[in-house]
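Each structure below is given as structure tokens.
Just so you know, all these numbers are worked out from the coordinates, no wet-lab data involved. Owing to the predicted nature of the structure, the values given are computational and were not obtained by experimental measurement. Cβ atoms are built from the backbone, for glycine too; each structure is taken alone.
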Structure 1
């Protein structure tokens, strides 16, 4: 049941992304019916899959590669669709949905099984830490997607190329506001989550060390998006350069994620 619901959600996200991709190639339209309905239905099925996980195993899907990837994917999808309630923002899902598909596909591939750890991982402080980090990551993904689209749109306008990018992507003003929104949701969320995690580790005497892959990933991600925040609100870095830093922050974080995942073996991590 749990895997089946996730696979249905995966197909739904893929279908919605296919509608967006077709609209982009044709140079017009956005995530309209039935594409929009498919995306919303996929989120509902995805959420049902995680509810089924909790009902079966009696634990939240926050620990372990499969469950945590699925939860993070849902957070990104929900925030992306929430921002896309305004029609002009819907094309941003063209960049957001591949991230959701990758995480959900990874969850289905490695398996949606609970990881049995000590009771500290079931405490409210730990749940708060992981949940806020996931919300922060979702915001940062949205901000980076808007940043990448801003760069492409800006360069299309600079070249006076009025093709699919110009016709399908939102205006630069809309993309700048969406980039700012993602960063303002994501960076404080990530910061608060990391502070909660730091407090949690000290409470349980675990300590912090950069050799810990979760700590290293968190620090690198925080620093790269700190640079994105500084660039976005610095008068000298606004516009294309600020958007480029936001897009680059996601690339750096994703590369660190992949490297650490390849080097570190074991299912006991939160979102590695």
Structure 2
């Protein structure tokens, strides 16, 4: 079967389901994964594996997180799908001297792997203003709302999602991909194109865990709150504390854990 609905993000595959010694042939949905190269001012600065939808938004969000593109700078963007690897070309007219290109391929699960100087990345996480905070019932419900809008995950069980959400819980933008960092980059790219960066008035909600890179990307885009369905890492907590980012984990089933809350800390 070659049917590819949802803008090519999923396709069918014939498989055998085995249960208690019995097997049956079934048609399963697979999330589509393809290579993407990001070219900035004539230089390929990263390659990644991602779903094929909206590669331009992913590339823009990636460049913003890496400090290669400021939110108020207008960049030229083109997409070339002629080869086996989709290439997004971004023209900014300059490359910041502090940027270190990725070494090799960025995987679907770890966008920070391969970075030349991790210590410099940790110390360079942008400071943010946590700003006005949502009510507790909004925080407890946003992850469930995210799950209900994950079309690809509902079919395949093989994708992550990210969403930009208002303080009162309204979803402004949502994206799915094989990797969490790709989904976040797509959301940031969408916000960039619509002129909504820095995202001081929005929260970033992600499926899965909150790694250091999720904190880095949230801060680079100006979000004041990061909400994850699963646990944060120790480095994510440290980075959020330094940056002043409100970091929430295990936001599911009408509960959540606030690991970093600058608004509470400042009142103590």
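Work out distance in nm of label points 7 Å out along Cα→Cβ at positions 240 and 256 for each of structures 1, 2, then name the structure with the largest result.
Working: 1: 2.8; 2: 1.0.
Sorting by distance in nm of label points 7 Å out along Cα→Cβ at positions 240 and 256 in descending order puts 1 first.
From which structure (1, 2) was helix-only ellipticity at 222 nm (-39500 (n - 2.57) for each DSSP H run of 4 or more, over all residues; to 500) calculated, if the value obtained is -8000?
Numbers: 1: -26000; 2: -8000.
Here the read-out was taken from 2.
Could you tell me which structure in 1, 2 was used to calculate relative contact order in percent (Cα under 8 Å, 6 or more apart) as 21? It would help to have the intermediate numbers written out before the result.
On the way: 1: 21; 2: 17.
It must be structure 1, since only it matches.
Work out distance in nm of label points 7 Å out along Cα→Cβ at positions 160 and 176 for each of structures 1, 2, then name the structure with the largest result.
The structure with the largest value is 1.
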